[in-house]
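Every number in this text was worked out from the coordinates using simple rules, so none of it is lab data. Worth saying up front: this structure is predicted, and the values here are computed from it rather than measured. Cβ atoms are built from the backbone, for glycine too; each structure is taken alone.
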Structure P
Amino acid sequence: MAADTLFQQITDYAYRADPYPLFAELREHRVARQEDGSYLVGTYHEIEALLHDPRVSSDRRNRTVPDETEAGDEGLPPAFIGLDDPEHHRLRSLAMRSFGPPHTPGRITAMHGEVSRIVKDLLAGLEGKKRIDIVDDFAYPLPVTVICRLLGVPVEDEPRFRQWSDAIVAGIDPNPKEDPAERQRAAVEARKTMALYLGDLAEKRRDHPSDDMLSAFAAGDDTDGRLTPLEIMTTSVLLLIAGHETTVNLITNGMLTLLRHPDQLARLRSDPTLMPRAVEELLRYEPPVQMLPQRTPLADIEVAGLTIPKGAPLILMLASGNRDPERFHDPDRFDPLREDIQHLGFGSGIHSCFGAPLARLEAQVALNALLQRLDTPHLAEDPPPYRRSPVLRGPRHLLVERG
């Protein structure tokens, strides 16, 4: 296969169930220029170096040919995930004060009980069912409920967020049977409506704060700066959308992998204390985010002997790096006891996943609970139907029969 058409092949839905042979071919080239002028990088050490390189931008406005789809039809400023320092650092730091150390070191740990209760309720709804869909019945509703509780959304409004999330997901996970223009319109409208709701709720919490992230965002601190109302809206929407999508795929890919490895499933069922390490291996073996397609060099950069010109689209194939035999021993083998596990599942560098601690917690609790509650589960269909997105890769449905 020609190296300059690899991205076309990788994004072809026909390869969604198993893109890994294509990643192996990409690693042979290390860096591959594509027909459209973009560059693919597929080896671990090169990807990691680029993720830490200040000459590589996350702001798509720095591309030689600007991406018009990033204009922001919702009328909101860009989220910090798509900005560079110093503005990225300012916004991320202000958001992190309400999410983790050093300002609120116990917030995620304190969510353990709430996550466990939500998981228990979801599993209770599956009692008596011989066939369940791990996606629709469990993995999809879990993260959106958790993030709503974290932000402080009233329980009675949580169904609205599921509806908005459905529309947003449809916008990034296209269905060829639907009108793409209508799908994008609905996704933009859902993001806008969600943002306005969260902005209004944050304003109400300014005068009547609770112990939630929206209250913390609204309170701010004039000494260190504070998020503006628009920045609160953008950051809150980012947390909900990004945190939801990655966690759904992490749980679903994880369950699929364990069902394909019944010996490892039995080991984890008998010793739940092994699950934290197993989740790290799942993040390497079947990462929820397969690639980062939004990087741009701010200067000519040499990678593996090839010069990537300033402004060219740069695509970092995280899932390929995670299977690089130059970095990991026997990388195509799933080993939940693997010790060398510094994966790229949550990226690396200044843009490493903001919500990684919460995603890890949800996956550990969810997978342990599924293993304990599902009697002799087995796949009803393998491979399952996958979502169409090549970036956020995971099954659209995962049908499991029990007993």
Structure Q
Amino acid sequence: MVDLLPEHTPLWQQLESTAREHFRRAAIREIRTPLLEATELFARGIGEATDVVGKEMYTFLDRGERSCTLRPEGTASVVRAAIQHGLLALGPKRLWYGGPMFRYERPQAGRQRQFHQIGVELLGVADATSDAEAIAVAWDLLADLGVGGLQLEINSLGSADDRLRYRTELVAWLEAHHDQLDTDSQKRISTNPLRVLDSKIPDTQALLAGAPTLAAALCGDSHERFSQVRQALEALGIPFVLNPRLVRGLDYYGHTAFEITSSQLGAQATVCGGGRYDGLVEQLGGPATAAVGWAIGLERLVLLLSQVEGGMAEAPAADLYVMSRGADAERLALGLCRQGRRAGLVVERDASGAAFAKQFKRANKSGATWAAVVGDEEAAEAVVVLKHLRNSERQDRRLPIGAVVQELLGRN
């Protein structure tokens, strides 16, 4: 778990601001859920056989002996909130969320145990074009942020019956090749065999080239639905690659599954993942409700954008840097700062009381455009020396303290 220091937060703010604007344009409204939920929510929603529930959750008993968990992902919490507050009785809901999630896993570049996501959940939409719309919102957001080398990979996980039929075929094949699999994949045969397809072990991936495919197990309706998704993406001009081995790590997914990757730093890195989860709302006690959604990990996105030229946002420089020495001067300087800020200017105050030579060094380093200087003499006359920090040829001016803000507003 890491701190986000002041030099890092401008890029985060830029990402969040851009995302908010994309969601506003798409009529997707924000929902905020607690960081702490009942453990049962994730055990039922995500699946007890998943790595997230089995290995990665921060779970503990509270003082009432209730099992609580820091949320490891956002979808289950959003669905729980929609059920609890009767949101689905009012028709489809287009929601987005953002904030910290928690998973006890091995930290690495772009992945910490406290990490941040933004995600979209479209609840109550069943048509294939909604899958394409959700993908388009994510694709356009990433492109607008400047993420390069984007690639969309899609697959169909089919219906529950399709997956049950495929699971039987896959388990039989995996058991026949048990000794050739890595240890984790061997364990998953009895708990979550579809996750074997997502193994990152090269030898296992090579072996899986001969495994039965989920595509071959899809019924006619599932094939038709997936065809409609592809046609909608083609109509939108969003290129995609079919990946028959793509599965999502959470049990609630069915039909469309997708990931958006970036080759911006060389190797392919997943920056967004999601899919359809029509059974989750009912599974958590709500009415039968179709749904599709996705999530973007902000740490990985920040890593991508901060390591390319022009990707790192910087905090805005102050319009005015206010310097003062002496009790009377400091009081006047404080009032000037407030006037400027209330008028919409970015004003930084030097409260050190150091010699003006030192204050001027800090003012120049701050990047501010103007400096206002108030010493004992200026305080006695209620005036300010206004100096342009970026153009040494500009003459300094002495102005009544009440005229400084209007002067800057007129010049800016």
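Determine which structure produced the value 20.1 for mean count of other Cβ atoms within 10 Å over residues 154-161, calculated from the coordinates; the candidates are P, Q. Of the structures listed, the value fits Q.
For the structures shown (P, Q), distance in nm of label points 7 Å out along Cα→Cβ at positions 58 and 90 is largest in Q.
Matching task: 16 is the computed value of relative contact order in percent (Cα under 8 Å, 6 or more apart). Pick the structure from P, Q. Each step should come with its number before you reach the end.
On the way: P: 25; Q: 16.
Going label by label, the one that fits is Q.
If distance in nm of label points 7 Å out along Cα→Cβ at positions 258 and 290 is computed to be 1.6, which of P, Q is the source? Computing distance in nm of label points 7 Å out along Cα→Cβ at positions 258 and 290 on every structure in P, Q gives 1.6 only for Q.
Taking percent of Cα pairs over 34 Å apart as the criterion, which structure among P, Q has the greatest value?
Q
When helix-only ellipticity at 222 nm (-39500 (n - 2.57) for each DSSP H run of 4 or more, over all residues; to 500) is computed across structures P, Q, the figure -11500 traces back to Q. In this comparison of P, Q, the computed figure 0.9 for distance in nm of label points 7 Å out along Cα→Cβ at positions 122 and 370 is attributed to P.
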